[in-house]
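Participant: Structures for review follow.
Every read-out reported here was derived from the displayed coordinates using simple, explicitly stated rules and does not represent laboratory data. Source: prediction; values computed, not measured. Cβ atoms are built from the backbone, for glycine too; each structure is taken alone.
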Structure I
Amino acid sequence: MLFFRPSQRGFFPLISFLVLLHLSISLHAQRRDLVVMKNGDQLSGELKKLENGILYFKPPYVTDSIQLDWLQVESVQSSAVYQVVLKNGEHLIGSISKLPQDKSPGTDFQLKEGTRDVRTAAQDVVDIKSEKQNFWRQLTGSIDFGYDFTSGNTQTSFNSDASANYLSRNWAAGASFTSSFSGQSSGSETNLLELQGVGERYLGKNYSLLGLSDFLHSSQQDLQLRTTLGGGYSRYFIRTNENRLFWVAGAVYNRETFVSAAGRPTDDNVEGLLGGNYVLMKFNLYNLQSQLLLFPGISDAGRIRATTKTTFAVKLSNNFYTNVSFWDNFDSRPPINAKKNELGISSGLGWSF
């Protein structure tokens with residue numbers, strides 16, 4: 001039987017490396033941010049993020065983050081680096097701190113970005129997110145599913161939604177996928193598949209350039225595939241911890257391929273783009289998101305398309321939620337025998353990350 005016996009010369013460097021590695025991991029794990037509440041409570045642990053007016057903070061003795069009302073936080077001390085979004089649209093990266101309001105009224109939130117020192121009111125801070133080490137850890141998003149079955153007519157329906165978003169200092173990007181299937185025994189079946197991508201380049205304050213791509217398949221509107229590519233200029237009218245409202249104006253290129261039964265092969269059009277998005281967030285209880293996009297025809301004058309979706313979600317424990325959504329796709333000039341509207345209402349259970 002052979003035994004491996006490391007040489008003394010190679011053994012001690014290996015032990016030294018393992019000890020240093022253990023110490024570095026321990027030091028990282030022992031990072032202690034400090035939060036003091038207005039009632040005097042002090043918490044030591046790791047500051048995770050500020051979202052929808054909630055400060056997520058994880059002490060070492062709990063398994064998940066606790067949720068604190070940002071307006072009830074007296075002071076914060078942290079040496080970590082964060083991405084911060086202010087009410088006026090500024091996107092900043094640096095270490096943060098919050099001072100007692102009576103000691104620094106109107107400038108109680110501070111961010112250090114290199115040699116720059118930014119001071120503002122804590123109530124004007126909309127988002128705080130940890131600056132992660134790689135692209136994948138910086139992603140946020142959600143996924144949900146819904147299913148219904150009726151035994152009387154053996155009707156079934158299935159819907160799902162998934163989204164992912166990435167935020168950086170100068171730009172943001174997001175993608176979402178929606179699917180809906182329904183049918184019944186010895187009856188017709190319908191299906192809808194939609195993939196949407198959005199990119200945003202910040203111009204400063206609350207202005208940005210917006211890029212949009214959308215790919216839609218709809219059996220009810222005889223659409224094999226509708227490809228929409230374009231963008232425009234957008235601006236936030238409201239950006240707070242509870243409300244966000246922005247509009248966009250621009251133009252898109254639209255290519256439609258219809259099923260053979262529709263009697264129309266392929267159409268290529270240039271359309272205008274007008275739209276808006278509103279989000280209402282109420283602490284950690286619920287949120288409402290509504291989007292409306294209008295596409296008035298330019299090359300096909302007189303035609304108007306519209307897409308809208310409104311979702312109401314109620315938070316549950318451990319990042320789970322339940323929601324109800326209403327969506328509608330409208331076309332003022334659909335193919336012959338196709339419907340102008342394809343609308344639906346769905347509900348489901350989801351999880352966010």
Structure II
Amino acid sequence: MSRSDPIAAAMQSAVDRGVFPGAVLCVRLRGEVVSHQAFGLTARIPEPQAADLHTIYDLASLTKPLATATALLSLIQEGRLSLDTPVQEIIEEFKGVPTGAATVFHLLNHSAGLPAWRPYYQVLAPSPLPLPTEGGEVKVRGMMLDLIRQEPLISPIGARSVYSDLGFMLLGWVVERGSGQSLDGYCRTIYDRLGAEPLGYLPEHPSPVAPTEDDPWRGRIVCGEVHDENAYAMGGVAGHAGLFGTAEAVAAVTAGWLDGYHGRPSPLRTELVRRFVTRQERTPGSSWGLGWDTPSPPSSSGRHFSSQAFGHLGFTGTSIWVDPVPELEVILLTNRVHPTRDNNTIRDFRPKLHDLIYETLVGGR
């Protein structure tokens with residue numbers, strides 16, 4: 001790898017050291033693509049396959065900002081709900097339970113008092129699927145919703161932020177009830193306006209899909225189906241995980257957020273974009289905005305991204321960081337969980353990569 005491209009050299013070094021099998025990196029500065037490259041392999045087993053720019057990745061928790069938060073911002077723009085709308089006003093099954101008093105704000109801010117995660121899929125399907133047959137995935141989704149309804153709160157609503165898959169699972173139903181459409185269907189209407197393709201749930205695109213884990217629960221290498229077990233049990237469409245896409249498609253969504261932030265033409269309204277991506281000081285000790293995180297040392301965004309930056313990570317090895325001050329967008333898509341999730345070296349690599357990108361393209365601070 002040529003030393004004239006230190007970013008590419010760092011990415012190739014990460015592949016060589018086994019940080020991930022392969023990756024696609026897309027970097028934009030002031031709206032211009034300055035780096036869009038593929039590295040390494042899409043798959044190691046059963047046969048090696050090279051990654052390319054069209055490789056589709058399981059975006060994991062990038063689903064939270066790219067799908068759920070984006071959909072909720074759109075619904076608020078349309079006047080169908082507000083940040084202060086309680087869950088119980090949208091999902092009537094939650095009337096009379098503690099979680100029902102949490103608002104859309106609390107769920108987006110991870111401050112609804114819900115725990116981080118529960119292995120609900122083990123309750124619904126102790127052995128790998130098929131799921132219960134009567135009513136299919138609709139029945140399973142109803143069972144999942146009831147499990148969240150029964151979940152006791154671990155802290156008072158609004159007292160602190162605890163990153164919670166459960167809260168975003170619940171927000172997936174908020175989007176569906178608020179829009180009158182499926183979560184994937186409503187998100188599709190937004191992605192069409194943003195020109196984000198291929199991006200969506202349940203990938204059916206002819207481009208190759210990067211496999212994730214050799215999963216002992218499912219007894220196979222997971223490819224083209226969501227890695228997250230709870231999302232898989234829900235049929236692959238959920239508020240916390242399930243989105244698939246290319247780096248270029250993800251960048252089309254981040255461009256919509258960045259353009260909205262700066263008041264340029266965008267389907268996303270400026271005052272709401274700025275509210276969502278700003279750290280919400282009303283929650284004590286929280287770094288969270290609404291669906292987006294902000295830098296809090298030590299941050300995966302490194303040392304240079306400004307306090308106005310916003311981003312998110314995904315368990316499969318994906319990340320987004322956007323700094324609206326220099327207008328820098330960094331989308332890193334990998335399948336670091338292939339063939340096993342027991343590979344966490346990306347934690348050390350991410351901040352170093354973001355530091356290098358910032359220093360190379362913007363300049364050190």
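Participant: Comparing mean projected area of the Cα convex hull in nm², for residues 114-153 alone across I, II, which is largest?
Facilitator: Structure I comes out on top.
Participant: Could you tell me which structure in I, II was used to calculate distance in nm of label points 7 Å out along Cα→Cβ at positions 66 and 162 as 2.8?
Facilitator: Of the options listed, only II reproduces it.
Participant: Tell me which of I, II gives 1.25 when you compute Cα Rg over 2.2 N^0.38 Å.
Facilitator: Going through each structure in turn, the value belongs to I.
Participant: From which structure (I, II) was helix-only ellipticity at 222 nm (-39500 (n - 2.57) for each DSSP H run of 4 or more, over all residues; to 500) calculated, if the value obtained is -2000?
Facilitator: Here the read-out was taken from I.
Participant: Compute relative contact order in percent (Cα under 8 Å, 6 or more apart) for each of I, II and report the one that scores greatest.
Facilitator: Once relative contact order in percent (Cα under 8 Å, 6 or more apart) is worked out for each structure, II has the highest.
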